[in-house]
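These notes open a run of structures that come right after.
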Structure P
Amino acid sequence: MTKFNYLIIGNSAGAIGCIEGLRSVDKEGTLALISEEAYHTYSRALLPYYLSGIISLENIYYRPPDFYQKFNVTPLLGKKAVRINFKSKEVELANGEQVGYEKLLLATGASTLTPPLTGLDKKNIFGFLSLNNTLQIEKILDQVKNVVILGGGVIGLMAAEVLNLTAAEVLKKRGLNVWVVELAERILAPVIDETASKILEALFQENGIEILTKT
């Protein structure tokens, strides 16, 4: 079993910020990063831009290719952490491998909230939080005409920067019929007020995107 002074589970903004912060005070301690995805660190906020064709896949990576090497990090990419033994300070991976640590950071970020609905195990149902999700969606877009997005929050609408490009807009631009289904009375209810929600709903509908609230 390999043991590290520092071990991070996750490979996005929190993990990268931790790596850079650690190396500013400790340049010698051993440091490893575990990520279920096999990719170099990338920006989730740029995924809609990639899906729409505005940027290339290479442009979603927000650190240089030599980032891990430069910061003396052992990247354990494409490996899923399945169990943590806090007593022995070990992380078990899906392949049975054990990774030891002295200090551990959990920086896995958000995960898709799956509603208790039947049929969500069927074909062509995806989350939209990761590059894996995005590549899966990209593969089937030319085969479908109708898309339903469950959730009218920031993730569902996938607002990038100032909400000028969303998951719904990306799909609509590809000639698809798009519906956004939101359980609450309005979209982005926890983030903006009622007036702003109505303005955004009107903008979406002007672009042919149906907004279904209280549904």
Structure Q
Amino acid sequence: MIVVAIDGPAGSGKSTVADALATALGVPHVDSGAYYRAATLAVLRAEVDPTDVDAVTAVVGRVAIDRVDGRTLLDGEDVEDDIRGATVTANVSAVAAHPAVRDLLLVAQRSGIARDGGVVDGRDAATRIVPDADLKVWLDADVEERGRRRALQAGEPERLDHHIADLHRRDAADATQMVRADDAVVVNTTGLSLDHVVATVADLARTAAGGS
């Protein structure tokens, strides 16, 4: 069993790398950000102000969020596609900034990791969710590269400047949550292929776990 924590800023490729790495290592992928996105969707559906900590905490405390076979469930409803939309993306930082919300989601995020291991990605995976992970990775890329990826992902290559500006905003909003673990290995993915990054981190993980 192996546990890998991958942190880093928005657009650095955390979820993509974590998903491929989990497959390579034969362990589950725990997308911690999906829990915050599902919580944000619940808040928006309840027409609650994402900055109202009491109202947001009440909404999140009433819903059940789970991940099954790579899909995100909100009260049993598959919302994987809904949580990746622009409206959720624009509000998730505000919801995730509330410590009470993070506490509520922590138990769900940790579920199964102790039993099955896993690759956990997020902004505080190594410092909060699995601080005893076998390997902690800080995945990074320059903002232009991250913006290019986001623009291509959105099918908007002509709006590169917009996506770069949005990432600057996200970085500022996420600053209090994005804490790099002291013992994290920094992997800068700028200009690197997915296969190269996954192979690099997989080698690091196997070494950290004693070759298992």
Structure R
Amino acid sequence: MNENIQILIVEDDEATRYICEFALHNEGYQVTNVTNIAEARTALAKIHFSLVVLDLNLPDGKGITLVREFNWQSFLIMTASATPLDRYQGFNSGAMDYLVKPFHPGELLHRIKNILFNKHSQSVKSIQFGEWMLDLNNHTLSQAGELVELTRGEFAILAMLASAKGRTLSRDTLLISVARESGDGHPRTVDVLISRLRKKIEKEPRRPCYILTIPGLGYRLADTL
């Protein structure tokens, strides 16, 4: 199945590029390697990749320019920069996810699979969980026909969790979705929005049945009740 998925790696560091290519090849992905922005532009002009794994600091400029220039592509940003400002800019660039170096190949693969899964899930129009119905087209949440008002950030998180179908999503993954929808990339934003969502959909917010905390990993939406 993965042999039909083409991924572009834009990375000038040979060791990191090798780690990415080796891990992706082992999973059956088709991989193209380039080392700078100019080569990436040439590749992107010829092929619509399923995903671009992009280093931010390249020999001929900032990788973020590619995200803005080719905004119809899906990007996973990777960089050694981990300051709050760097992360915020990464979240707001339009990228799908953000990976801090050094990283384990397993983390890279996990994030790539999440991105590809979420892209596929975007074709789904509505998702039901328990008594709730989430309409992804109209951005509404209802229970027995009664609408519950959600902010853009709350909807973004709930849509991500519902689309993940019981899988655990990290705070960083959820924060990217929030930042793209509302522009709020503060690290504590996810926890605040989760708390608000629980007050709106849980019968007992302090003992949630829907939005579950997975210690050390993130959050997931319960499959069934």
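When volume of the Cα convex hull per residue in Å³ is computed for each of P, Q, R, which one produces 125?
Answer for the origin of the read-out: R.
Compare relative contact order in percent (Cα under 8 Å, 6 or more apart) across structures P, Q, R and report the one with the greatest value.
Greatest value across P, Q, R: structure Q.
A value of -15000 was derived for helix-only ellipticity at 222 nm (-39500 (n - 2.57) for each DSSP H run of 4 or more, over all residues; to 500); which structure in P, Q, R was it taken from?
Q
Every number here is computed from the coordinates shown, using simple stated rules; none is lab data. This is a predicted model, so every value here is computed, not measured.
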